[in-house]
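Pasting the structures here.
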Structure I
C-alpha cells in the first residue's frame, strides 16, 4: 500500500494554512492551501498505522475483547481548531492522526498503561494527559499519549508527524459516544464546549456518575453528595428527555444504506440526521486513494450542514460499530448506566 508523504515543509505548511483565514486570500491561494492541508492530513496515514498496529498487539494480549481503531481528524474539526486558536500552527496540531484502544474495564486499562510505561515506544512521547485521575470539567475521562513519529530508513519522510493514542474503558467511551450522538442530532456542538447549559451540565454530571462506578475521582464542580448528584441527574434527564432522545437516535441510525458485507478495509460513513439515515461505503485496500478522495469530497459537500462524514479503518464491520458507535447512535451502554443510576442500582461491566 502506497502512503502519502508530506509535500511541503512544516514551516511552509504553517504559512499556507494561515492564508485560509486571511480575508485577502485569493481563490487560488485558498485552493493551494487547502490542497496541502489535505495532503498533510493524509500523510499521517503511515505513522498512524504503525502506532495503531502496536496498540492492537498490546491491547489484544491484555483483553480479548479490546477494540482498536484509527482515524484521521475531520477537516471541519481541523478548521474549527485553527480558527478557535489563531496562534496554533498546523504542524503542531497533536491529533491529526489518532488511534484509540477501548478495553473492558479499569483493571485492563491499568495493565495497558503499565505496558506503555514499562515498554516505551521508540517514538518520542511528548506528553501524557491523565483525564481519569484529573477529569475535564465537562466530564471527559480518558488517557492521552502524544507522540512524535520517529521512522527508520525509508520511513524518515514521516519523521516528527504527531500521533495521539487514546486509552479508555468501555464506560468512558460510552460517555464520549453519547456526547457525539447528541451533537450529531441536535447540533449542540458540546464536544467543542458549546451548546446549552443543560446539556453541558448533564454530561458533566454523568462523568461523575461513571467515575463513581469505576472508583475514580469525580468531575470537579459536581456534587460530592450522592443524594445531590442523583437528584440533579434525575432532574436534568427528565427536563431534557434524555432517555427518549437517545433511544430515538439509536433507532434512527439503524436505517443504514449502501452497506455490503465483505472484506473491505476502509469505511466511509455519512451520518445524515435531517434525513434520519446513514450512508456507508466500503473500499478494499487497493482503493485507499479513492476512499480518501471520496472522504474529502464528502466533507466539502457537508460543509455548513448538520451532516457528518468520517473515514475509518477497522478489522470488520462489527468492530466498526463497537469502536465508533457514535456514528450509529449506539448509546446502549450509556443508556443502561443512566437507567441503573436513576434506579439506584449497580451495573455489571
Structure II
C-alpha cells in the first residue's frame, strides 16, 4: 500500500518553499502519494496552483504521484500523515500531523537562473540599465519611501531602473502608485523611457532578484514580519532592509553579520542607495553569506527522514506527539523562530 502524505501550504510564502520539502520526501519515499492542499487568502487559488506547478517543474521534481487541490483541508483523513507548513491549527488535533517550521526550508539548496536565463529575463522586462534597484514585497508606505528616495537618483543617473514589487497587489496600492507622479510601466510593457517598473505578477520575486544590483526588502521599514532576505542573497545581491522583522530571524541576523545585508532607518534609504561599495569588498560579503546559508541547509532532509521513520514505526498518538514536539523544539532553538 502506498503511503499518502498531505501537505497544507496556505500562503504564497509557504507554497514557494514546498518544492524543497517535496523533493526530499520523494527521495526518502519514492512511492508515496503527495497531496498538496492550497487555501490562499491573498492570491487566487488557481494562480497559486500555477505557481507551485511551475516551481516544481523548475526544480526538476517529477510530478508523478503529486496532486494539488484548491480547497480547505477539513476533509483530510486521520489515517494519513499531514504536514502543516503554515500557522498551527488546533482543529486538526487528533490526526497524525507534523507542524513544520517553514523558515528552515528557505535556506535549502535550489536551482538558480543561469547567466543566459538572467539575460533573457532582462530582455522580457526591457531592462538594460547600468543600475537596477528592486523593492521586493513593499507595502504602500514602503513604495512611497522608495519613490521618494530614488527621485534624485534617477535625475542624476538617467540609466537607473527602479523595479517595484508591491506586497498586496490590490487596486488601492496600484491607485496609490498612480498618484505618486512618476513615469512607470507595468509588467512586460515595452516602454523603455519609464524609469519605474511595477510588477503585478505573483510568485516570481525570487527570480527577479537575479536582475537587480540592490535589493530593498519590504515589510521591514514599518512594524512587519520582514520579507525573506535569503532570495536575493542566493544571487549575491547587496541587500538593504529596515529595522523590523518578526520572522526570518536567523536569516536577517546571519546576513547582517556577513555584511551582505545592511539595516537602516527609513530616512537613510536614499543615502544608502547612493553608497558605492568596492567590488572586492562585495566579493567578501558574498562569500560570507554563502557560507552562512550553506551552514543552515538540511532541514528538508531531516523533515523527510522523520516522516519516513514515523510511517515505518508503529507509534501511539501520544508517542507521535512527543516525537513531533521534540523536532519542533529543535528547529525553534536552531532558527530562533
Task: Source structure (of I, II) for helix-only ellipticity at 222 nm (-39500 (n - 2.57) for each DSSP H run of 4 or more, over all residues; to 500), computed value -14500 - done: I
- [ ] Could you figure out which one of I, II the value 13.0 for mean count of other Cβ atoms within 10 Å over residues 171-178 was computed from?
- [x] II
Open item on the list: To test your reading of the models, identify which of I, II gives 2, 11, 21, 22, 21, 13, 7, 2, 0, 0 for P(r) over Cα pairs in 5 Å bins from 0, in percent, for residues 187-298 alone when calculated.
Closed with: II
TODO: Name the one structure among I, II that distance in nm of label points 7 Å out along Cα→Cβ at positions 35 and 283 of 1.9 was derived from.
DONE: I
TODO: Out of I, II, choose the structure whose coordinates give Cα extents along the principal axes in Å equal to 68, 38, 38 when calculated.
DONE: II
Open item on the list: Among I, II, considering only mean count of other Cβ atoms within 10 Å over residues 11-18, which has the greatest calculated value?
Closed with: II
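Throughout, read-outs are computed from the coordinates displayed, never taken from laboratory work. Keep in mind it's a predicted model, so treat the numbers as computed, not measured. Cβ atoms are built from the backbone, for glycine too; each structure is taken alone.
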